[in-house]
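The structures considered in this document are given below.
A short reminder: the numbers here are calculations on the coordinates, not readings from a lab. Worth saying up front: this structure is predicted, and the values here are computed from it rather than measured. Cβ atoms are built from the backbone, for glycine too; each structure is taken alone.
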Structure I
Amino acid sequence: MTALGDAVSPADTRSHELPVAGALYTRAGAEAYVASVCFKHGPPRLLGVELEWTVHFRDDASRPLDRATLRRALGAHSPTTVDPDSPAQPLPSGGLITVEPGGQVEISSHPTESLTELIRVTETDRAYLSALLAASGLRLGDYGLDPARRPELLLDVPRYNAMWNYYGRINGDGRIMMAQTAGLQICVDVGTREQAAARWAAAHEIGPALCALFANASHHLGRPTGRASQRLRTLLTMDPSRSRTSPSVADPAAYWARRALDTPLLCVRRDCGDWNAPYGVTFAGWLRGAAPGTPTSDDLKYHLCTLFPPVRPQGYLEIRYLDAQPGPEWIVPTVLVSALFSSDNVVDRAREIAAPSAGLWQDAADYGLAEPLLASTAARLAELAMANLGGFGLDPRVMNLLTSVLTRRLGKESQHSSKGPAL
């Protein structure tokens, strides 16, 4: 693996090779491409969510799911990874269904300029999906980690087969992440060039407290893990090269471009055969000839979607660290994050509040709100968010849900006098 910041010599242009559409020959060119596609600058306007759930049989949550049952349940909404002949119809309010390697189902919303509209269309699609599965004897899971079943690869597609092989060389956490975890992903704009560094930093710094507040993955393989969120712990340890947290930096686009190129390849797309990548070869190494062929901008774009950090830049900031929430409770963390990014002043204040607990990712996974600093930070961030909801025009039912869930969750702070054991 190359050191952070190492560059390919400008002379290494491989001019003897036949031209390849979108070919990349230098590290500088590849880094410029990453920065341009991962950080889209402009005034913050849009919000989006991706809701992910494990799927279970209603009569027995521990019964293994199979692809045929899931295909029948989803019908015309099945993605082509489940049914190659499916029309992959969107849900009634426009959300798209994808299916993860272990059969987890995900709704990806269209971005909206209105939080109330985002809640309306996404909750409509969630209720529709829930009813669709129920008609086939299935239900959406309530937790961020499958509490009972063992990890199994449900989908036979080249990308997932290559990932499964890759993670088999590292540890069991990567396969658990692939097949058993379910997250709530909240997407906010990067902002203008002047705002980008602060918004990037805030997305990370509020993370441990919000993870503790919404921890929802304490059981696995039929027993308690001793952790508030085994899912978060799995995310942090499965493959540090692609899942570690990122620092607060003055130029996040340049940082991310360097990091992306220094991350090992997870898979390499091919027209036929397997997609297994040469183990340990980074994208920068591929540029230097450590793997066959000439990488293109499309290859690099695909490589970017195989990085799984807690916050991933996708042209916007994809906040990936929160556990899935039961039923409509996804609305609560979505509202809080939206409010905390509602203005530059609120972003700055959120960073001030979060600063003392900003690095406590492992404690958030292990102890949740039993960690006193995380508990107090979470309460103060929730208070800041609730004080900045005036411009959103939220429905009274949403406000009641916010109050109910936050009261219940923050009440746990007083139920723990000390940290519990982390197994």
Structure II
Amino acid sequence: MKQSELFSRTIKDAPKNEKSLNAQLLIRAGFIDKLSAGVYSFLPLGLKVLENIEKIISEEIEKIDGQKILMPGLVSKKNWEQTGRWKSFEELFKIKGSGGKEYALAPTHEEVVVPFVQKYIYSYKDLPCYVYQEQVKFRDEIRVKSGLMRTREFKMKDLYSFHISEDDLDKYYEKVKTAYFKIFERMGLKEKVYLTMASGGSFSDFSHEFQVSTSAGEDIIYVCENCKLAINKEIKQDYLKCSECGKEQFREEKAIEVGNIFKLGTKYTEPFNFEFVDKDSSKKLVTMGCYGVGHTRLMGTIVEIYNDKQGIIWPKEVAPFQVHLIALNSRDQAINNKIKKTAEKIYHDLRGRKKEVLYDDRVDKRPGEKFADADLIGIPLRVVISERTLEKDSVEIKERHKQEVRIVKIKDLRVLNNMLS
């Protein structure tokens, strides 16, 4: 992508109505635009990050046999009444359609997925079943805050599993834990994420959250000093000792919840009378689990953790591009033409090697402006070609998270492969 053609624009100063760092940086860098409180549009750069997050999640969920579907976001009131949540789910957006029919904008999809899957499951031979989607959700949050971390409209992955027994659910639950840790590792959060015991809220009596430690966190967690299992503040009084290792030493940390998993049992299959025929010909209720990860929340969380005074520092697998190629203009037109020709060749060579490149070909920007924009946008690797580097048939290479600048011969640019791996 040539930066002169990119539908985006950087902003020098932080927007005055945004207190959270992630929203400030993402708006300034041209990734998102605020429509109203808790509602954001995603520009091409922001959408590319969301797509990379979605790709990582999909790859890891499909490794544990999840099959991707897409369910409607508009759900009949009847489904929500079936589970009793039409009145009890406080953040539910309720709307009226033609003829006075009432609907909800889905904040979660148990009321859809259960009767949907029920149409295809009859026997124990049809189980287990694992389906997931990546979908926009809606919650009428009373107080939106923290940029992308608490919004009224957001994107997330929700996985639902259906089983013949609690034992079968338990086995899959552990697989999901492992998959989630791999997801967060690939996003650069390995050292920051904690499996956290929590209450089940409106879903179940007990659940696990995946909390990322950061000073920008909304939640308080207590991390076991011995085994690193954490406990959410709201249930800490019930766990004076770590349930994993029995130790009593905890440290308090602020954190952001980026995922959660629940053993639902028959909480939602019972209202729909979702049964299967077992081996002994008896009918039994299907047992269920659900597992969520927030795409937009993850995007905001990553920015809260990976940044400096200059801007965002994207981890490699979620970055909108792998390489930011910058051509610095010269006052000498002949040299300028040579810079452009060389930069264009490097650009096409990198793309030919399947590298995602943002090429700053803008002729109306000074070097300082280009470098400031590059640091703000935060692409992992910067490659600069200028009059000075051309004299040595070289380019300058700098990794975004490092201060060191390397001079590399143009003919040796395959060194980028190692730096990007």
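Consider the structures I, II: one of them gives 11.5 for mean count of other Cβ atoms within 10 Å over residues 276-283 as calculated from the coordinates. Say which.
II
Give the label, chosen from I, II, of the structure having the highest value of Cα Rg over 2.2 N^0.38 Å, for residues 268-363 alone.
Looking at the calculated values, the largest one is II.
Which structure, out of I, II, was P(r) over Cα pairs in 20 Å bins from 0, in percent calculated from, if the result is 24, 48, 24, 4, 0?
II
Here helix-only ellipticity at 222 nm (-39500 (n - 2.57) for each DSSP H run of 4 or more, over all residues; to 500) has been calculated and equals -12000, so which of I, II was it run on?
Only structure I yields this read-out.
One of I, II was used to compute distance in nm of label points 7 Å out along Cα→Cβ at positions 332 and 380, and the result was 3.6. Which label is that?
That value comes from structure II.
Thinking of I, II, which structure, once relative contact order in percent (Cα under 8 Å, 6 or more apart) is computed, gives back 22?
I
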